[in-house]
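Below, each structure is written out as structure tokens.
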Structure 1
Amino acid sequence: MDFEKKLNELEKIVEHMESGEQSLDDSLKSFELGVQLSRQCHEELSKAELKVKKLLSVSEANEPIDEDFETDK
């Protein structure tokens, strides 16, 4: 599942939990799934941030640093 789908699913979980229509057991299951999705999204954002920093980095001579990095696709 890509980042946008995970984030969308997380938003749906939050909305459903905020409605107060779930049982305690279902709320706990939703919360667990929400935490998993949140951690996955955070990890993907951290990786993207690292890639951006690498792309924008320059050497001491103010030259762009051309560093390869792996893509996850």
Structure 2
Amino acid sequence: MYNHTKTVAWRKSSFCNGAAACVEVAPLADGNVALRDSKEKDGPVLVFTPAEWDAFTAGVRSGEFDLAAARVAGA
């Protein structure tokens, strides 16, 4: 359980453009990566290992989670 995420350096994507409904990411001292909902700063935090984070970001870059492409492929 991670109780030390209150003092980490959270950052939002530049694509948020000041919007409240974004996610924030923070590197942790142990090498893991934390992710939270920017609207709920005291809410739950997801923590990923470096390998999990690398796999997730690679999937994002490759379009694996692109909902529009998933709808076309499933049609």
Structure 3
Amino acid sequence: MTPPKLPLPPEEHVAIKKRLDDLLLEHEDLDKAITQLTRNPPPADQLLIPRLKKRKLQIRDHIWRLEALLTPDDLA
């Protein structure tokens, strides 16, 4: 069993929220780029789309971790 999370100081909460917003925007941009490149794949770089997909997954994992920091534990 993990110990309950302590409340974040307001400045840390703001910093995490800002980072989360930045990551969500980057995730959305990558999603659009992957969609476009899938429709018109670049002939010279066959690894570009897999690299972008991997980066997108890394960002999603980071987003989940930050969201978990901002979500209070249930005391029930």
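Each value in this text was obtained by applying a stated rule to the coordinates, not by laboratory testing. It should be emphasised that the depicted structure is a prediction, and the values quoted were computed from it without experimental measurement.
For relative contact order in percent (Cα under 8 Å, 6 or more apart), the calculated result is 50, so let me know which of 1, 2, 3 that is. Checking each candidate, the match is 3. 1.49 is what came out when Cα Rg over 2.2 N^0.38 Å was calculated for one structure; which of 1, 2, 3 is it? Source structure: 3.
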